[in-house]
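Quick heads-up: structures coming right below.
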Structure 1
Amino acid sequence: MEAKIYNQRWWLSSCDSESLKRVISADLNRAGFTVLNFVEHYFQPQGYTALWLLAESHAAVHTFPEEGKSYVELSSCAASLLDNFDRYLQGSAAKQQWQVTTS
């Protein structure tokens, strides 16, 4: 296997931690990623961070409630799975009526 990591980032117009966790978890699974572990933290008075340890690398979400948006980052050694996730996330975001910006 070639030592190469692919990375993509998205900004979502949502800070709802439960919806973000549900959507990202489902889309990672649908894209074909293998989730090895999951950890999350709720900040006081506000804010949320979640991390998915993947067999293929990792994913993270960080909310910025003061700005009404969240940052999602996915790194993977499998470009095709990353492309799958992007497609699923775009579809899920549309269903949730979230705006998506890639960076």
Structure 2
Amino acid sequence: MNIYLFCSGGFSTSLLAQNMKNEFNKQGYDDIEVEAYDYGSLDDVVEDADLILLAPQIAWVKNDVNEEYPEKKVMVMEMTDFGSMNGERMVNKIKESLGI
């Protein structure tokens, strides 16, 4: 499974992506990849994404992304999770949302 995080520039999500990778590995999900990108590269990489996570500052694009890629699961990260870079909490929310 590929989980792609997107924000304005890709920098703020890279730390959270690493925290999430570590947490997935800790929980035994070695087959889950987590990558961070800037929103401008979404069209270039979205084909391989199973889950698209949008940072709070670009939450306004969620409807557009849903319309353009209806086959993809799209979620917006909560500001508290994003700001604290809480990988464990994000992983648990993703697992709950996807039923894994």
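Here, each number is a calculation from the coordinates, and none is a lab measurement. Please read these numbers as outputs of a predicted model, since none were measured by experiment. Cβ atoms are built from the backbone, for glycine too; each structure is taken alone.
Descriptive notes on the structure:
- For -10500 (helix-only ellipticity at 222 nm (-39500 (n - 2.57) for each DSSP H run of 4 or more, over all residues; to 500), calculated) the corresponding structure among 1, 2: 1
- Source structure (of 1, 2) for mean count of other Cβ atoms within 10 Å over residues 23-30, computed value 13.8: 2
- When semi-axes √(5λ) of the Cα gyration tensor in Å is computed across structures 1, 2, the figure 19, 15, 12 traces back to 2.
- Structure (1, 2) behind the derived value 9.2 of mean count of other Cβ atoms within 10 Å over residues 39-46: 1
- Of the structures 1, 2, the one that 3.6 was derived from, the read-out being distance in nm of label points 7 Å out along Cα→Cβ at positions 47 and 87: 1
- Origin of the derived value 38 (relative contact order in percent (Cα under 8 Å, 6 or more apart); candidates 1, 2): 1
- Among 1, 2, structure where distance in nm of label points 7 Å out along Cα→Cβ at positions 7 and 31 as derived comes to 3.0: 2
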